Every structure is written in C-alpha cells, then in structure tokens.
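Once you scroll down, you'll see the structures, which are given as structure tokens.
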Structure P
Amino acid sequence: MQVIIAPDQKLRFKTTLVKKVTPKLLETLKEMEELAKTYLDPEGVGLAANQVGLTEQFFVAKLEDSKGKEVFKAYFNPKIISYSKTTKLFFEGCLSIPDYYGEITRPSAVEVSYMDKYGKGIKEKLTGFPAWVFQHEYDHLQGKLFMDLVLSQKAKLFKVVGKDRAGADIFEEVGI
C-alpha cells in the first residue's frame, strides 16, 4: 500500500458508501494507519481511502482520545451536517501533494456524523484541529484536494525549498 500522488485521477473520484464494516476492511484500516505513521516530516495525521487507491468512503485520522493520548480513529461514511460561521486560517498540506502548503480558510467547527469501526452511528461536534482534519479528509472522499481551496480562495501557496540548520522547513511562496 502506498500514498497516491497528484495529479493521479484516483484522487478525483467521489467514493462510495461502505455497506458493512468487514474484517477485511478493518485490516485495510490498520494498513492505512501504519502507512500514515511512516510519514514523520511532514507528519501524517490523516489518510483517506482514495489516497491509497480505494473507492469506499472512509478515512483514518490521528486525534487525541479522552485521556489526551494520540490515536488513529476510523470514520466510515462521514458526513458534515453543518459548518460554523466562524472560520480559521490553516497552513494546510497533504501527503498526496508533497512539499506544497496553502493558507486555507475553513470553518473552525463542524457537526458531523459517521459510522465507527464497530458499525455504530456517531454524531458529534468537532472544533479546532479535529474539525480541520475531518474537513480535509472528507474533501478527499468527495474528490477534492486542498489545492482546489487554494485556487478558489485565491490563497497563498508555498513550496518547501529546503531545510535550515535546525532542520526546519524553508518555504518559498509560489505564484498561482
């Protein structure tokens, strides 16, 4: 399993609903989690099914659990029910578009529904980082990339052009 890189058209397909969470699908989920964990610079915090060539509607995201521990969580057939009116500017990148980042404005909170890995329906409100990750991965499942938002928002786009002496990324603005 590997991450598909743009402009591969598989990233543009709208995914189909998961009919049932099967043992095979759970195994695929574990593979996706392990693959996301291999991305350390930049860190992989989410991975949508179509980013690995699958057609079903699910993603994994690395978030904090109720005890503050970072864990990967599965979201099957996710939906965004409503968006907050307040927005936040995010410096957003994507494993499928390596070395590019954009200043994207997204709603700072969303009300969502999805099915967990046990097949249970969940409805909750997400704010901050979890809301941002959910929106980014949900967009993937709709065949949208963060670059689409860069273009539609006429946002700034940056490319990693190297590292400084401390090992931090050096960015250069790219004209679009």
Structure Q
Amino acid sequence: MPRQLLNSILKLTRTAVHVMVIVVFATIVVVVFGQVVSRFLFNAPFSWSEELARYLQVWLIMLGSATCLRKGLHLTVDYAIHSLPQGIKRNLQLLSITAILFFLGVVFVSSISLIAATLNQRTPALQMPIWVVYLAIPVGSLLMFLEAVGLVLTAFDETKQPAEAGR
C-alpha cells in the first residue's frame, strides 16, 4: 500500500513539475527576449528583467533536479563501478541514494531556517519577498527526496525479482 501511495504522489508531482518547468522556461524566454528588444530597439531596458530571469532560473534548476535524479542524469563518478558484480553495484547504489537522502534532509531543514530568517527581506528590483525565491530550495529538495525514495524502492524490487523468479 505505501508503494502505491508513493507512486500516486510521484505521478502527480511529476506532472506538476513538468508543467511548471515548461511555464517557467517559457517565462524566462519571454522576459529575456523582451529585455533584449527593450534595450536595443527602444534604448530603455527593463530594470527588473534580469532579476526575474535569475530567480526563475533558480526555480527551474530546483524543479528539474528531481527529474534528473530519477533519470540518473546528475554528474556521477562511476568509472570503477562497471567492473563490479551486480550485487555490489546495487549495494553501492543504495548506499549512494541513502547519502543523497541524508543530504536532502539536511538541505530541507536548513532551507526552512533560511526562509524563516529572511521573511522580512525583499528583492532589490522586483520588491517581492525573497522567501519566494528561497522556497525553491525546500520544494526542490522535497521533490528530489521523493524521487530518491522511489529509487530505493525500485532497487529493492529489483533485488527481489531474481529470487522470486527461481520459485
């Protein structure tokens, strides 16, 4: 039952992240293009566009990191792993994911403290609360945490399959 609940949550969050990444990326393109047009055609650049594009890029990276974690697209040093037996590979993968889970937990807790400490601060050009930008950190780390838990459960499922097939 918990596995089905996690799968449902992951399916929902993956769809939401996919839509949000598209919207954020499209917004970045429009804002940066508008900035270029404003600067070169009208000689009157927007004062806020660079800041907005930067903050949207932070959100884009944090949202996209969960997808990268699931697909194994983050940078890894796996040169020696290829020559190891399958069982050792799986154990090292589980150890790696456990370390990632611990790190993401630390990042999540620390980011909540960061948000609490900056509740009264505003961005220079947009004058929006800075916690809106910093919120990307706990949201992204939570999404990556869910994906990492899914990877652990998948790895455990893979370890059970060969034993069950022999019965």
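Each reported figure results from applying straightforward, stated rules to the coordinates on display, with no laboratory input. The structure presented is a predicted model; accordingly, all values stated were derived computationally and were not measured. Cβ atoms are built from the backbone, for glycine too; each structure is taken alone.
Using FRET efficiency 1/(1 + (r/R0)^6) of positions 48 and 72 (r between Cβ atoms, R0 = 35 Å, to 0.05) as the calculated read-out, with 1.00 as its value, let me know the right label among P, Q. Working through the options, I get structure P.
If you line up P, Q by FRET efficiency 1/(1 + (r/R0)^6) of positions 32 and 88 (r between Cβ atoms, R0 = 25 Å, to 0.05), the top spot, with the largest value, goes to P.
Starting from the value 3.2: which structure in P, Q was distance in nm of label points 7 Å out along Cα→Cβ at positions 64 and 80 calculated from?
Details: P: 2.3; Q: 3.2.
Structure of origin is Q.
For which of the structures P, Q does the calculation of Cα extents along the principal axes in Å return 73, 35, 32? The value was obtained from structure Q.
Quick check on the output: -6500 is helix-only ellipticity at 222 nm (-39500 (n - 2.57) for each DSSP H run of 4 or more, over all residues; to 500), derived from one of P, Q. Which one produced it?
Only structure P yields this read-out.
Between structures P, Q, the calculation of relative contact order in percent (Cα under 8 Å, 6 or more apart) yields its largest number for Q.
Determine which structure produced the value 0.65 for FRET efficiency 1/(1 + (r/R0)^6) of positions 56 and 120 (r between Cβ atoms, R0 = 25 Å, to 0.05), calculated from the coordinates; the candidates are P, Q. Corresponding structure: Q. Work out which structure the value 0.20 belongs to, where FRET efficiency 1/(1 + (r/R0)^6) of positions 96 and 128 (r between Cβ atoms, R0 = 30 Å, to 0.05) was derived from one of P, Q. Of the structures listed, the value fits Q. When distance in nm of label points 7 Å out along Cα→Cβ at positions 24 and 136 is calculated for each of P, Q, the greatest value falls to P.
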